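What follows draws every value from the coordinates through simple rules; no lab data is involved. Small disclaimer: the values here were computed from a predicted structure and weren't measured. Cβ atoms are built from the backbone, for glycine too; each structure is taken alone.
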Structure 1
Amino acid sequence: MWGIVPAAGKGSRIQPLAFSKELLPVGSRLESGVERPCAVSEYLLERMVLAGADKICFVISPGKSDIMEYFGASYAGAAIAYVVQPRPAGLCDALFRAAPLITRENGESVVVGLPDTIWFPDRALRELADDRLSLLLFPVENPDVFDSVSTERDGRVQTIEVKAARPRSHWVWGAFKMPGGTFHALHRLWEERAGRDEYFGTLINAYLENGGVAHGVKAGTDYVDVGTLGGYRAAIQLLERMGTDAAPRGRDSGFVEKLLEHAGGRK
């Protein structure tokens, strides 16, 4: 399974920083008995690996070589690749930069998350199906600044309201998963719409209008966007509330073995 990490944004809401926003230190972990800071994007990578991702693609802008220097070629046993988004052009454009890496027909799935967010439970991505477009949903108090998702009782997505002033639902998507074939179907639809969809929510609405189906899974409990100073403070408070087990352990030499145990021995 591929994990796609869109990391090409400038992070203007939390500037000035001397490094990419995805490397913002949030929380800490013990590494060989020494406490060290965690980059915010490590939380997402750990969750992807917990869900079964064995390959991760960072989509970066030309000036973000520090992400490559930080993560290198692998994380917790998952190989890492990098592709470049030449200029800021929205989330959809960033995601589909990874299209050449994603196969269509061998059953490989794709999981996507945002690297400047922290959310729980850390294994929530495992609740998403492999054979359909599934959105991992979280309840938030300010859905107007996110993509609010309205669903039927059976979880089928009705519509997504992108940063609406008074959204009908307080559930927002924080990550999503789909088969590789669905990823490429969305890519084709985006191109047919002349790439005008900046936000993933508007593309999903078009997909639904064309007969596509998406499911929302209300498996999330806590969701924080760390892209603002207020969000950064909220993330620190959330991690303190969750305790010491909340920190990523991806650089722990025994972490891969622990993941295999949690996944029932998957290799």
Structure 2
Amino acid sequence: MILDFHTHVFPPFFRDDRAALFPHEPAFEALYRSPEARLSGVTELLRSMDEEGVERSVIFGFPWEELEHYRKHNDYIIEAVQKHPERLTGFCSFSPLSPGGLKEVERCLNSGLSGVGELAVYGSGLSSEVTEALDEVAGLCTRFDVPLLLHTNEPVGHQYPGKTSMTLNQIYSFLKANPSNRIVLAHWGGGLLFYGLMKREVREVFKNVWFDTAASPFLYSPEVYRIAGEIIGFEKVIFGSDYPLLRPQRYFKEIESAGLPPEATKGITGLNGARLLRL
């Protein structure tokens, strides 16, 4: 099974007039102001999956601040999963700082979605206010026994739209405060995985943590797959394309060039995610 754990799809009413959303959604404007920043729907994703050999995708929207926006978007995800249950698994998204976020988690999970994410606050990163809100979300994820996918990014290197002011200690503190949650850190956890080499504490904190590969070709050389597997275990690495940012075949070529054992490749490209989702 090839499973893409990190894809974004948008309903037509967001795709057709994105500029109308900018005044009330500064994070969305920061990521999607450029016409080159693609917005795709479910139909386009399914077509891409067929072309790329992907059997199942985890789909989610955007961490909107406005309740009307994230409810509409999550409804689109719910409807897509109901129409294509054999191809799509849905997560619910919203801004962690939205006062209606917790009710939205309950609504979406009771409507058939399978997790929460990708959650992010692009303006502030993981401030104390954000982590307090995320702790409440994590509590609900524990109650429903579903994964939580969190946006992270590396604190060094080049700037790009959506890169937030975030430290590895902020990410680590959140993981340490929520040891019972199954947490997926997007974008290789901002590089936090490399601290899995430490002798004390960190490996235990990583016990219920996975790292997805979203945007990896833009961020790291292909050796990251082998090195990450050697540090944290190949079973902790989950393929995510960040569709429509990049096509899956670009990742598959890099994974192949990394010279991984066949079983590790099978795990990364599908089995690890399937096990996490308990498919």
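Points to keep in mind about this one:
- Taking relative contact order in percent (Cα under 8 Å, 6 or more apart) as the criterion, the largest value within structures 1, 2 is that of 1.
- Of structures 1, 2, the largest value of distance in nm of label points 7 Å out along Cα→Cβ at positions 65 and 161 belongs to 1.
- Here distance in nm of label points 7 Å out along Cα→Cβ at positions 113 and 249 was derived from just one of the structures 1, 2, and that gives 3.2; the source is 2.
- For 0.80 (FRET efficiency 1/(1 + (r/R0)^6) of positions 17 and 121 (r between Cβ atoms, R0 = 30 Å, to 0.05), calculated) the corresponding structure among 1, 2: 2
- Cα extents along the principal axes in Å, for residues 25-104 alone from the coordinates reads 38, 31, 15; which among 1, 2: 2
- Read-out helix-only ellipticity at 222 nm (-39500 (n - 2.57) for each DSSP H run of 4 or more, over all residues; to 500), computed value -7500, structure in 1, 2: 1
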